[in-house]
Structure 1
Amino acid sequence: MKRILLVIALFVSSTLAHAQTGFLQKTIEVGGKPTRYVVYVPATYDAAKPTPTILFLHGSGETGADGWKQVAVGLGPAIMLNADRWNYLVIFPQKPPSEQRGWIAFEQLMLDVIAQTKKEYNVDASRLYCTGLSMGGAGTMALANKHPQLFAAIAPMCGGGDPAYAPNLKMPLWYFYGDQDGAAGIERCNAMLAAITAAGGNAKLTLYPGVGHNCWDKAYRDEKLHDWFVQFTLKK
């Protein structure tokens, strides 16, 4: 973890020497307290052009207040390995320490960092996407359920979902799971997909054989998720 955070710091330092691109730490007021988050700005960013944007929700292990850990697992390292693939603005909120484990308890934080990013950058609101891993995978579905007109597509990873969400999850959905993850989790995944399909949704599953809970490294690094997202736009 420390090594990855050092790489992030070097990545930021090198990009900031030329322009405000790379992983940039931001601060927003939440309940009267400053809360840190990160926005990734690609080298291709042009303020004159609307840019596709991703909200990334981390897992429980990255909960905190340092403002950086959420970049060190999942999508952040995939971007650092292949930055040319990810020509997106990417928003990395960090869930504050709390007895409330799920992301949806911090719904306003997620909405506020999106709104703040729209003020600071030329976000293409018709191509806003959400993805997350584990707790963040569940959070991805929970947020999309409450705001079905916000995201053009979502990609939850190894996170449980409530089949009751199905009528609101009509946007394209790409689910990822490892077949050696917990049996109960895979059962929830299958129940979620069946409910979405029954409700007329557009969901697909990539199930990795021999993979446990960490399906996200393969998904973010090996799949063409960067190409899959950008083909979808919100219908007006």
Structure 2
Amino acid sequence: MPAWFDSLLPALPAIALVTLVAGLVRGYTGFGAGLVMAPLFSLVLGPARAVPLLVALELVASARLVPEALPSVRPRTALMLGLPACLGIPLGSLLLIHLEGDLVRRAIALVVLGFVGAMAAGWRRKREATRVVMGVAGALSGTLTGLGGVGGPPVVLLLLSGPSSAAHNRATLIVFFALTQVAATLVFAVGGLLVAEVLWGLLILSPVFLLGTHLGASRFEPARERLYRRLSLVLLAVIAVVGLV
């Protein structure tokens, strides 16, 4: 183990517990793991190490979830959201290197809080979003992914406010995040952000995260649409408040 692991050891039980909970959330909703892990990971590791680790863990989860999501996904929607997001990731990674850590955490929390407010207002579209709207949401999501490892809110809001079912939304989110996580990992690798600490953290936490992801996915029931939406809203509200505090 590297020398820095000794200083991390006291926080490891809390990190492992948060990682397990994040896996449960990711497996059930198809999103949200980064929102659960980001505050503690950024506090312990710093954003420059926490964000690449979050994205790498999410990529591991995607490998587990994508095969079962493919039958329910809408390829056009996933691509219309995913391609602009991939273009926005390099911009976010540049901001990550130059912005101060507390500012990053609070900016993420404010974005999440805005998302929760929109959902709580009960706004929901009767038609699918246009290409322009999907492109903007995807690009913003990609920028947030590169900046803080948490790119879900814009795309989740767009999907949950539309007419599609919970099963379709969850499947689209799983495939969307798989695309953005591959792109973000490549950007972080080129930018020299996949340092030894990140790789060691990935090795240690992947089994815990995969266990949570499996348990969460096994609890998802497509017919319980209202429960899916309520849990998503409550989850994001709690995370937003914690992030601001």
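What follows draws every value from the coordinates through simple rules; no lab data is involved. What you see is a predicted model; the values in this text were computed from it and never measured. Cβ atoms are built from the backbone, for glycine too; each structure is taken alone.
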For volume of the Cα convex hull per residue in Å³, which of the structures 1, 2 scores highest?
-> 1
Value -27500, calculated as helix-only ellipticity at 222 nm (-39500 (n - 2.57) for each DSSP H run of 4 or more, over all residues; to 500) from one of 1, 2, is from structure 2
Given 17 for relative contact order in percent (Cα under 8 Å, 6 or more apart), calculated: source structure among 1, 2 = 1
Source structure (of 1, 2) for distance in nm of label points 7 Å out along Cα→Cβ at positions 32 and 48, computed value 3.3 = 2
